[in-house]
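Please find the structures below.
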Structure P
Amino acid sequence: MIRTFPEEIYVVSHHVHHSKSDEPGDPYNPRGGFWYCMLSDVNHQSISKNLDEEDYNKVLHFMRNTGVPLNSYAGYLRWGSATNPFYNILMWIFNWALWYGIFYLIGGHALSCTIFSAAMFWFIFVRAFNYTGHGKGEEKHVEGIDFDRRNLSLNQMRPGLFAGEWHNNHHLYPGSARAGFLKYQFDLPWVYIHTLYKLGAVSSFRDSKADFEKRYLNPTKQLQKTATD
């Protein structure tokens, strides 16, 4: 995978996003406007530079499953980040050189430049997702589709079908490997994860579809049935 976001920029801010969705402090807060979301990674997604050791250890807790080497507290005080900047730079160079070389061997400079251009466009436009995926800061929930009303997140067809990004479901069950719960909600990442599980490459996962049906879908169907009787 072509590197775009440093791990700590995405991982830590994503946890904050779930705890403060659409509220002050949410790094993807759509109420801040389109450009607030578009410039999030360069403007306000970095971790704080003045954490005490206890709070910094909480950052490390969120980062441990990423596999990247993490700074000690002394290293954080020196660099202001959870990872050493030299590691990030060297990994970026290695990653880009590796993938450019692979695509060059397959199809020359034309293919390499095409793939990297596509990655650049993804890197830019994915920032807008939490603006549009949260109703552009307005409540646009659809009855029977968006069950989590604690935030503005929406289940949208295009990101759902193309990327398994059924966003309202994801907010409802952020730890679930599956996000497509309704019959039409095809979930490509879930298919990939479940296939790897069957092949033995994934040892465990969390699938919250049964709990969703029990707590949200079945009671809704019962209410609809009662209303029509």
Structure Q
Amino acid sequence: MITTAVVFAAGSGTRFGGSKQFARLGDERVIDRVVRTASASCDRVVLVLPKDHVWAGQPVHAVVAGGATHGASVRNGMQAVGDDTDIVVLATASHPLASNELYRRVIDAVASGADAATPQGHLPDAIKRHKDSTIIETVAKAELAVAQAPSAFAFEPLRNALATGNNAPEELQLIEEAGGHVVFVDGEDTNLHITTPLTLEMANALIPLVPQYPQGNV
């Protein structure tokens, strides 16, 4: 069973204030850590970078330019995924602390029959629906969770969903809307979503706490 990771690092980093994928995380760049983990967890890695960026990091299977939107970047990356791939893992520079074991869990879930799998994050605080600054109601959290990254997909369902041209904000929704079987696996509290310089500093502090597992392909 061949697994290919598509690592997305083509964003402009508007919320971050710069290209967070090239910021320092520990003793390496954010993107270097993501590529290193994806390479240890999957058979191949396709890297999606800003247009005209020259990749000089760890060797990967292919480097492609991102598009004007997230959906366009996904489709560009998928064009470099070989037809012999069984499972595609969509990874992102926004979640650089995802462990090898987390990659393994989403891959194993798809290998066991799911069309897609993603790590589950929890909502620790109360959720309120509001209009401007006025709270309208409290939303029950029992059936709500956060979808972390990376996510894994069976190759054919993902390719077919992308071929529809639907520009859903993320690919799990495409599979859901197509009637696919999408499942959660256990997430990691250290799998922080980096959006600002502050969250990058938090990620640096979390590095020693990231679960450590043997390297190597799944």
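None of the figures in this text is laboratory data; all of them are computed from the coordinates on show. Here the structure is a predicted model, which is why all the values come from computation and not from measurement. Cβ atoms are built from the backbone, for glycine too; each structure is taken alone.
Taking distance in nm of label points 7 Å out along Cα→Cβ at positions 74 and 90 as the measure, the highest value among P, Q is held by P.
When helix-only ellipticity at 222 nm (-39500 (n - 2.57) for each DSSP H run of 4 or more, over all residues; to 500) is computed for each of P, Q, the one that comes out at -16000 is P.
Could you tell me which structure in P, Q was used to calculate mean count of other Cβ atoms within 10 Å over residues 82-89 as 15.9? The read-out was computed on structure P. Work out the source of 0.65 here, i.e. which of P, Q gives that when FRET efficiency 1/(1 + (r/R0)^6) of positions 122 and 178 (r between Cβ atoms, R0 = 25 Å, to 0.05) is computed. This value belongs to structure P.
Give the label, chosen from P, Q, of the structure having the highest value of distance in nm of label points 7 Å out along Cα→Cβ at positions 98 and 146.
P
Here FRET efficiency 1/(1 + (r/R0)^6) of positions 2 and 58 (r between Cβ atoms, R0 = 25 Å, to 0.05) was derived from just one of the structures P, Q, and that gives 0.80; the source is Q.
Compare FRET efficiency 1/(1 + (r/R0)^6) of positions 10 and 194 (r between Cβ atoms, R0 = 25 Å, to 0.05) across structures P, Q and report the one with the greatest value.
When FRET efficiency 1/(1 + (r/R0)^6) of positions 10 and 194 (r between Cβ atoms, R0 = 25 Å, to 0.05) is calculated for P, Q, structure Q comes out on top.
In this comparison of P, Q, the computed figure 0.45 for FRET efficiency 1/(1 + (r/R0)^6) of positions 162 and 210 (r between Cβ atoms, R0 = 30 Å, to 0.05) is attributed to Q. When relative contact order in percent (Cα under 8 Å, 6 or more apart) is calculated for each of structures P, Q, structure Q comes out greatest.
In this comparison of P, Q, the computed figure 160 for volume of the Cα convex hull per residue in Å³ is attributed to P.
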